[in-house]
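For reference, the structures are reproduced in the following blocks.
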Structure I
């Protein structure tokens with residue numbers, strides 16, 4: 001008898017799970033439900049789309065026809081109104097209910113705009129979906145000044161895009177430094193310096209009071225000290241939270257996310273969860289608030305699919321809370337890398353030329369967190385070390401970096417991580433790799449070439 005797999009959500013976790021299920025069982029019935037207008041895309045590419053670097057067709061990872069060819073039934077713009085675990089049934093705002101045998105919740109996160117007057121005005125954007133980015137892109141020619149509220153990754157991506165288009169950008173910071181819940185003071189200052197050097201104006205301790213209107217749309221942001229900052233565009237780079245309403249209403253165990261065990265199972269039979277909406281109940285990120293980390297969602301989607309098929313799988317032990325690139329500068333946060341030293345907590349910062357910073361945090365002699373700025377080197381190793389709570393000796397041995405290769409423009413002298421320009425899968429290029437070397441993306445099979453200018457590295461599509 002054919003098994004019906006239902007996946008709610010078509011982001012990184014849901015899409016990866018659907019592909020993995022089809023690959024493992026070509027006869028399975030797979031249904032993916034999404035309230036979005038477009039098939040799978042990566043939110044981290046919305047900035048490139050907004051800047052004009054990518055077209056709509058290039059942002060969308062796979063067309064609806066490609067889903068059909070793989071016998072994956074994709075239902076877009078479909079609003080789910082209920083989940084009945086006892087009856088194994090999903091209900092919708094319109095149309096008949098659907099019965100499932102096994103279900104995956106991959107609902108991701110949602111933006112939480114600041115509760116201030118004016119947030120519903122035209123010209124105020126959360127930059128949360130491709131639909132919204134498309135509408136924003138059409139209006140950007142008239143934007144000269146933008147104000148970004150909050151310090152989320154999406155807001156930073158938007159800041160990078162706007163600066164590239166010559167828009168004046170002011171970024172409001174709630175406190176006196178950047179990302180205190182993610183970075184230590186040294187790392188915060190480095191990120192702030194990077195943003196300011198790129199032309200982003202930072203206002204520290206500037207709480208927004210309200211968004212003002214001009215001619216029926218946003219015209220500025222009034223802040224706590226009484227000043228009004230002019231703004232043709234107000235972007236809410238705000239905090240995010242797990243989209244757990246459906247699971248909570250269905251009686252599943254929910255905390256900051258949908259709670260899962262080591263096999264991605266929820267508290268109800270035949271329901272699994274993965275990605276940013278899932279909250280592991282053990283491991284380095286148990287009890288942590290949801291963070292925007294598509295790489296973890298991508299990995300968990302495939303692992304959850306294995307569990308749904310009854311196969312052994314790796315538990316959700318990833319320690320990466322954040323991994324991104326700001327104006328070409330690598331930023332990675334693992335576990336509790338931001339913890340201040342004191343008591344049982346010891347922290348050590350390592351500065352390496354030209355602009356690399358690593359911070360290791362130990363509690364009771366065990367590694368509980370790390371921050372890596374300016375390089376992709378050691379992030380994968382640190383992810384495993386933080387996840388297992390390695391001792392100091394094991395960490396030092398694992399991080400014993402070899403002597404740099406000869407510093408010339410022909411070989412990469414510092415390992416870096418970049419994203420495939422086609423599918424955005426993460427690619428790691430190791431030190432010693434020759435500039436001009438060819439590599440192939442394992443996710444989409446695109447042939448790429450390594451570029452290195454003596455200090456900075458990137459990958460490009462190999463021209464035939």
Structure II
């Protein structure tokens with residue numbers, strides 16, 4: 001067994017791995033800390049037999065039986081758990097579902113907050129103030145110097161995806177995921193008590209109807225010879241399913257309309273001229289990056305999908321407004337209110353990446369204040385008493401996912417979602433590349 005300072009578990013590569021590698025490099029350079037970065041999908045028993053960490057950084061902490069994270073708790077009780085909380089800007093329907101819901105998540109975890117708004121939310125859900133580290137959104141710091149020099153240039157992206165770099169690039173990372181959920185998936189969410197049936201119906205219908213209308217506008221904009229229009233499906237949506245939906249809605253795609261899943265949202269935002277989306281937080285990222293960003297809203301957003309930050313973004317509710325945002329001269333001030341809000345609320349305490357490095361170091365010092373170590377029964381992963389319990393349903397879902405991946409490997413089918421596995425060589429490559437720009 002190898003002693004390490006931090007084990008950092010990654011759920012989604014595109015969202016988290018660059019920040020993890022930046023922290024890894026800086027933590028080693030500043031403090032000599034060892035940070036081991038692993039995919040959340042790794043076998044927990046094997047990982048826990050290989051490493052003995054002081055701190056475990058996890059992507060979420062809803063309760064001790066959370067899928068993925070919960071697998072590590074019965075093996076590692078002594079480390080300090082830091083919930084990186086990669087989702088904090090919730091819409092209404094997620095406010096209850098994403099809250100810390102048991103004694104472990106509330107009392108035995110340090111929660112990383114992007115701002116005071118999330119601190120208030122955590123306290124309202126019984127998390128003690130001393131278990132909250134208010135910092136900022138570290139991924140948004142990647143749009144600033146010197147981190148941004150790590151990413152590919154527009155010329156690199158143009159060569160990779162065969163785009164004309166002289167045309168205006170319109171990037172649309174869609175966020176209509178509820179429209180692509182299967183009936184089986186929706187029924188299970190109702191059965192698990194995550195949502196009521198009417199809320200799910202509202203969100204699903206809104207996403208499908210909105211996307212159908214927006215695609216008509218997209219087709220018209222993409223048919224203009226002055227643009228390259230990049231439409232990016234959500235990571236959890238198969239490209240094949242999305243293309244079928246688009247073709248059923250608008251027929252053959254215009255030559256300059258590209259449906260591309262490759263490349264991260266971050267890379268596309270940096271390379272593009274204008275960013276459009278529905279209620280996606282990609283718009284906040286675009287504003288932080290200084291790009292004109294617009295929320296597309298052909299149909300009023302229903303209450304379950306509402307969020308306070310929408311008040312800071314320009315909303316395109318008509319075909320003409322949409323076309324103007326795509327084809328007229330970009331307005332450099334379009335995102336100023338959203339950018340001002342984001343920099344104050346999410347980046348108002350200095351560099352969140354460096355702050356996180358300093359905080360993790362402080363937790364590794366002898367005598368550091370930490371939440372109490374939970375009793376064994378608080379983190380035990382036990383067999384459910386009834387076959388119909390929620391944990392059995394999660395196990396069946398996980399098994400079904402494994403079987404789907406086996407079938408995809410055998411038949412060559414496109415996977416259901418972006419793959420979030422990686423190895424130590426990829427961690428080393430990214431860490432080295434980030435080191436090249438951070439040590440200048």
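Throughout, read-outs are computed from the coordinates displayed, never taken from laboratory work. Since we're looking at a predicted model, the values are computed, not measured. Cβ atoms are built from the backbone, for glycine too; each structure is taken alone.
Comparing I, II, where is FRET efficiency 1/(1 + (r/R0)^6) of positions 82 and 146 (r between Cβ atoms, R0 = 30 Å, to 0.05) highest?
Looking at the calculated values, the largest one is II.
For which of I, II does distance in nm of label points 7 Å out along Cα→Cβ at positions 66 and 98, calculated from the coordinates, equal 2.0?
I
Quick check on the output: 61, 61, 58 is Cα extents along the principal axes in Å, derived from one of I, II. Which one produced it?
Working through the options, I get structure I.
Given a computed value of 20.1 for mean count of other Cβ atoms within 10 Å over residues 210-217, which structure among I, II does it belong to?
The structure behind it is II.
A value of -6000 was computed for helix-only ellipticity at 222 nm (-39500 (n - 2.57) for each DSSP H run of 4 or more, over all residues; to 500); which of I, II is the source structure?
Attributed to the structure labelled I.
Quick check on the output: 22 is relative contact order in percent (Cα under 8 Å, 6 or more apart), derived from one of I, II. Which one produced it?
Here the read-out was taken from II.
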